[in-house]
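Any read-out appearing in this document is the output of simple, stated calculations on the displayed coordinates, not a laboratory observation. This one's a predicted model, so the numbers in the text were calculated from it and none came from an experiment. Cβ atoms are built from the backbone, for glycine too; each structure is taken alone.
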Structure 1
Amino acid sequence: MVCISLHPDFQNNTKTQLMNIKKEIFGQCPKGEKVFLYTLVNPNGISVKITNYGAIITDIEMADKKGTKENIVLGFKTLEEYLSADYLANYPYFGAVCGRYCNRIAGGKLSIEGINYQLFINNGPNHLHGGETGFDKVIWSPKTIEKPDFVGLELKYRSVHLEENYPGNLDVSILYKLTHKNELQIEYKAVTDRTTVVNLTNHTYFNLNGGNDNVFNHQLQINSKKRTVNDSNLIPTGEIEEVTNSVFDFSVTKPIGKDIGSLPDGYDLNYPLDNTNKKMMFAGKLSEVPTGRSVSVFTDEPGIQIYTGYYIPSLGNRFGRYSGLALETQHYPDSPNHPEFPTTLLHPGETYKSKTIYLFETH
């Protein structure tokens with residue numbers, strides 16, 4: 001296990017009357033680097049905990065309709081648990097930012113401007129979520145931000161040329177903002193000095209019943225009637241298929257468990273959002289009737305990957321299969337090898353920008 005670090009920006013704890021952010025030590029990497037945990041709290045009682053290791057969201061607490069607060073995402077209380085052999089053996093990317101390229105690249109093969117790059121193979125025959133040491137396993141440089149209507153944590157990292165064999169020095173920033181409107185906003189930016197590919201997402205698993213049961217009784221709506229068809233290795237064939245009235249159709253809200261039994265590994269697929277102009281749009285909504293909790297997703301990305309967590313490991317009588325659902329806003333899987341898909345190329349002089357909003361509500 002490797003921790004890669006930049007120089008952290010050590011900030012003093014500060015508070016405001018309306019919004020609050022605090023900092024504490026989260027743990028220590030094997031080489032001695034200190035890692036911190038930041039807790040963002042809004043006046044409505046919603047709190048979000050983020051560590052600068054992997055830019056990981058470790059905890060989101062919100063009340064149910066009876067006022068009971070619970071953590072609604074999968075995560076750990078200590079850094080040591082994220083570094084443990086049991087967790088890494090079936091790495092499910094709890095709450096992490098995945099990159100440089102989230103999702104899969106077929107055979108780990110990347111060709112940019114006539115140059116071929118062989119990426120690390122870590123998911124069957126494919127490259128997944130940035131490789132052996134992706135953005136989920138590095139230490140980010142943090143800076144806290146406080147405004148009247150939000151508190152934020154800005155995280156920065158330089159991915160050097162040929163790190164995980166991606167070309168170009170890539171400077172990445174992620175801004176997490178918790179607002180007084182109960183929104184968790186995530187803004188991504190990146191620039192490069194050589195043409196490269198970039199596809200970033202956050203891999204938080206939601207469980208709106210506080211982890212007291214699996215997600216089968218959660219209701220899901222997706223603002224799409226199409227999916228990218230995959231081969232047996234979850235690589236897109238290039239075909240975009242209508243899903244209306246099929247087991248893949250969530251255009252009308254339905255329980256996740258309704259049709260999941262007909263799929264051997266549950267849901268793990270990309271839904272195109274027809275978002276070609278980079279405007280913020282409604283992507284989907286996850287809700288749970290007994291608790292009254294819901295999370296709505298808005299994004300300027302062209303797709304959303306739904307993963308119901310078939311391969312989430314059981315760890316100390318916690319978690320396990322279908323214990324959480326990931327709503328990953330992103331470009332399509334294997335886009336570098338599908339010129340017909342929205343491009344993930346980033347050239348020198350350009351700025352990669354992406355934004356996703358998670359809106360938390362109790363009904």
Structure 2
Amino acid sequence: MRNASPPEPRASSLPASACRNPATFAAVIAIMLAAACSKPSAWGEATSLILVVSDEIWSEVEDSTFAALEPTILTTREEKKFQVTQVDPASPELPDLVVFRQVIVLGTPESPLVQAAADQADITPEAPATFTARDVWARGQLVTVVVAEPGGEAETWRRLLPELIDVIDARYRAWMLVRMFVSGVDSVVADSLGARFGFSIQIPRVYELVIREGPRDTVVILRNDNPDPSDLIRSILITWRPRLAELTEEVALDWRAAIDSVHYNVPQRIEPSGNEPRAFRISGQEALEVTGSWVDEGTFPAAGPYISWLVGCPDKTVFIDAWLYAPRKPKYEYMIQLEQILSSFTCPAGSTASP
């Protein structure tokens with residue numbers, strides 16, 4: 001088994017003797033599917049991917065699999081989106097790992113593991129193809145199966161890998177968004193901002209709204225520091241100026257530097273990511289994204305990633321700055337949440353799309 005950071009095993013619902021010394025893979029599956037064995041709840045993080053593939057095939061596809069299924073993002077450091085744990089179908093560790101939240105299986109149509117997932121999904125497995133089954137060995141579980149002809153497992157896996165990572169990433173993002181909005185969309189805040197300033201943005205109800213109006217500008221801050229600001233902070237700041245002729249990285253960085261020293265609890269020093277600014281359009285308007293990390297300029301050793309947007313609305317340029325503080329936590333989940341909130345922004349009502 002290959003695992004970058006192995007999870008702690010938990011007792012499965014199988015008899016202890018079967019978990020420790022499974023005679024064969026088929027015997028393990030037979031025990032797991034026995035009517036007398038109740039299914040446990042799936043466990044493990046949604047970013048943990050258990051990949052069931054023989055050690056022989058794994059030796060052929062290991063490098064390409066890690067490259068595809070463990071892409072990195074830059075937060076305050078390089079961080080993997082997902083963590084892959086490979087396990088051979090005949091491994092004695094299989095019963096503990098096959099009850100994770102996300103399981104990926106590579107096998108032929110006749111493989112007992114493929115058959116078990118196909119029975120749960122009520123389909124007939126055919127090669128080459130992929131399918132998804134729910135609650136195969138645990139409740140709340142998703143199993144993605146890659147079906148290959150005997151002898152063509154490695155080739156099928158490499159060919160379907162790009163499609164597989166797209167499906168897994170989309171599934172993870174959808175799960176994160178459901179989790180983020182479990183409290184519901186804060187329509188009161190959305191309506192208030194729309195009535196007062198004209199723009200629209202959707203946030204969960206757990207965010208707090210702060211409005212600061214000065215002689216030169218207005219600043220809207222949406223902040224979520226639940227459950228404890230020393231453990232997790234998500235902050236979004238929105239402000240605007242008369243429309244600028246050009247959206248540039250220099251403008252974004254200068255604007256942020258002028259804001260964080262005034263409107264954030266502690267001034268933040270900016271450390272650009274080295275990524276090129278991303279030009280895009282949102283609701284028909286031109287926009288620019290700049291990313292990097294911030295470092296607390298005070299005595300407290302705090303840091304985190306940020307996303308800054310310049311949006312060229314027809315009658316003004318809007319600056320949106322989102323930053324995260326999540327020490328000792330994987331940050332991909334929270335970055336997805338901030339990106340989702342930013343992507344819900346629309347220019348003030350009555351504006352017309354830029355050409």
Structure 3
Amino acid sequence: MLSLFVTVGIVSAIAAALAGILVFAEQFISNYGDCAVDINAGTRTFTVKGGKALLGTLVGEKLFVPSACGGRGTCGYCKVKVREGAGPLLPTEEPFLSAAERAANVRLACQVKIRNDIKIEVPPELLAVREFTCTVAHITQLTHDIRAYRLALVDPPEINFIAGQYAQLLAPVYPKSSEEVYRAYSIASDPRDKKAIELIIRLVPGGICTTYCFEYLKEGDQVKFNGPYGEFRMADTTAPMIMIAGGSGMAPIKCILQHMQNIGSTRDARYFFGANQVCELFEQDWMKHCEQTLPHFAFVPVVLRPETEWHGETGLVTHAVERAYTDLSGHEAYLCGSPGMIDACVVVLTKLGMPKTKIYYDKFA
């Protein structure tokens with residue numbers, strides 16, 4: 001048994017040494033020189049020192065590509081089309097790319113290293129994404145682990161966004177994190193309010209950005225975000241709407257409801273909000289206000305395990321949807337939550353006849 005532990009120790013030491021040599025070689029021996037970056041056939045060009053990841057290089061040039069995981073290669077959001085200079089496809093990219101995307105030279109920007117001149121394509125709207133400096137105007141405790149952060153814009157002083165879009169908040173270096181990271185959060189505020197945004201953030205144990213927000217970020221502090229991003233928005237139809245969310249997934253739904261109030265929408269809409277316990281429900285008074293101002297809107301809170309007396313819907317939020325409908329072939333759905341929750345909702349909605357093309361969400365964790 002001792003010899004087994006010794007062998008394992010030797011192998012581990014050799015692996016660590018090899019990893020260290022590779023890191024050293026990448027940082028100090030490999031010299032890729034100056035590399036030209038061409039974006040959208042010359043729309044934007046610049047030259048950088050080679051060796052860094054494409055995603056971080058773009059951020060350094062104030063060009064922001066969505067990255068919900070902060071560049072760790074776990075979300076698959078930072079997709080760009082590389083025309084030339086990307087090198088071979090990496091195993092870390094393969095799970096996030098379809099056969100069609102691979103054939104079209106789509107890559108994950110966080111996994112592509114700039115080692116020579118490179119030509120890429122990004123959606124034109126990303127070239128208009130801005131970085132915003134803002135002040136934390138107010139922090140509201142919504143539940144034991146959910147807060148609303150109102151961020152007053154400083155530079156630029158105004159933002160335009162579509163209800164349903166999201167921003168990437170920057171968590172700087174702080175005592176519990178040695179690196180800057182971005183995390184994606186849906187915008188919860190009224191789109192007419194161009195001088196501030198509101199983010200609803202749930203504490204993730206050990207999460208780099210949420211730990212920063214809950215333990216270090218205070219009212220009056222300055223923070224940065226970039227955006228807006230995302231295709232999640234209310235479709236321009238008259239179809240009845242089903243909204244499903246839980247926890248901080250309230251954010252884009254709240255934003256869309258404010259937009260509906262702004263335009264005087266008369267669309268039929270029902271919002272199913274899932275919570276584990278009654279104490280996890282929030283914004284109920286505001287939802288009652290929505291029921292008064294939107295003539296065909298209903299808020300349906302669903303509690304999985306009520307810890308106190310509760311007279312509303314119980315169980316899984318998807319079960320409440322199944323109890324409420326028998327045919328959803330003419331409806332549209334708007335979802336926000338964890339990837340698992342979204343997948344479960346899609347299963348139920350399609351089983352009830354809703355086409356997948358009528359189910360809208362931005363799927364990031």
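Can you tell which of 1, 2, 3 yields 168 when volume of the Cα convex hull per residue in Å³ is derived from it? Clearly, the read-out refers to 2. Calculating distance in nm of label points 7 Å out along Cα→Cβ at positions 156 and 260 for structures 1, 2, 3 picks out 2 as the one with the greatest value. I have -500 for helix-only ellipticity at 222 nm (-39500 (n - 2.57) for each DSSP H run of 4 or more, over all residues; to 500), calculated from one of the structures 1, 2, 3. Which structure is it? It must be structure 1, since only it matches.
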